[in-house]
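Below you'll find a set of structures to go through.
What follows is calculated from the coordinates using simple rules that are stated; it is not laboratory data. Everything quoted here is computed from the prediction, not taken from an experiment.
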Structure I
Amino acid sequence: MIALPAAPLLWLTVTLIVFEGADLVSRRSGRHPLCHPVLFATPVLIALLLISSTPYRVYREATAPLTFLLGPAVVGLAVPVWAQRRLIRRLAVPIGVALLAGATTAIVSAVGILWLTGAPPVLLASIAPRATTSPVAMALAQQLHGIPPLAVAIVLFAGVVGAMTATPLFDRMGIRDYRARGFAIGVSAHGLGAARAFQVDATAGAFASLAMALNAIATAALLGVLAALL
């Protein structure tokens, strides 16, 4: 019994079961924005780890196959983007302008708010890449002398909040174009936002996937220049 929490297959199985349960709640709610599977599954898994006194290192190693599958999953997002390639090519200029505005706003707004509250540089460096994917955020936070694990936590929080609030916010603002909706959520809420966009509309999902990839490149370029100047 003592060695049971350390069994690799145990935590892999628990993670899949907990997420499936959270996804079931989300499906039963009609994919309501406030019933996001990650929002429900994360605290349950944290509680189970604390109750069983299982170190995060053990959990991370046990769920390594899921982490590995993130790579192919992200690559798979290229398929819907390719299907929209002609439309994307025609919209190259507005996409470029929106990308630059979105990437810059994501950095300046997050860093600016913390800076106004007197946050130390290490926190500013950790929140700067908050609109990118977790691997990119970790690399950028380390380059900027931030805290990579904190950067990942901020990224996940931003993604969940974005996925929860984007649809009702777009509806209230009267934004009906799924291309614009998808691109906006992809820039601001990366993979979690893209997943939510696919639940709403295939075109929105394609543009969210495109925005997620382009924003990772744009943010890395902007923060890379900033790191070189510091």
Structure II
Amino acid sequence: MKILIVEDEPSLRELIQRSLEKERYVVEVAANFQTAMQKIEDYEYDCILLDIMLPDGNGLTLLKHVKQLHKRENVIILSAKDSIEDKVLGLELGADDYLPKPFHLAELNARIRSVIRRHQQEGEVDIRLGNVRIVPEQFQTWVGEKILELNRKEFDILLYFVNRPGRLVNKSTLAESVWGDHIDQVDNFDFIYAQIKNLRKKLKEAGATLELKAVYGFGYKLIVE
């Protein structure tokens, strides 16, 4: 799962980033409106944590732009402006939640899990596809009645695809979503091939009815056999 933190206050931004990375999220940050705008236009995120008061613009304007781009990102507004007007306007513009500052990191983590679960898992704690069951909050994968042991990136790749069954995903999009925006600086995707190869082998040996099909020259897609 990938999260963008849009927050201009350095200590708070770093505190949130460290907390979310401990929860195994891929985290990117933006300290101002323009950086956030560029990242949102260029990349995809599962959730955006959005401060309203930015040094070079208003977070609500950024929220409008997200919706105009027809992005699928969940948005949680984080703001010291705890006014009912801002809260109502933010929700009307399409924000999924609103958390006033100061807040506890435990509550923020719970809110993130809630909006992602609501939008990607239809409110369910686990995800089921074929004979595979994934419990994202526990980082567990089951094939039938047996647990499937995956390393962190294998799990992240599988979770990414089960949320997009049948969708053709190119290698660069997959790499950016699972490893982060800096991945576009690498020379090749050999590390992806290795993780995909291991994941496909483990799924097959476990008798999973899911298969990651390679599409030559493009990427992969997940199919149910």
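Computing log10 I(q)/I(0) by the Debye sum over Cα atoms at q = 0.10, 0.11, 0.18 Å⁻¹, for residues 54-173 alone gives -0.43, -0.51, -1.05 for which of I, II?
Numbers: I: -0.43, -0.52, -1.19; II: -0.43, -0.51, -1.05.
So the calculation was done on II.
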For helix-only ellipticity at 222 nm (-39500 (n - 2.57) for each DSSP H run of 4 or more, over all residues; to 500), the calculated result is -13000, so let me know which of I, II that is. II
Looking at mean projected area of the Cα convex hull in nm², point out which structure of I, II has the largest value. I
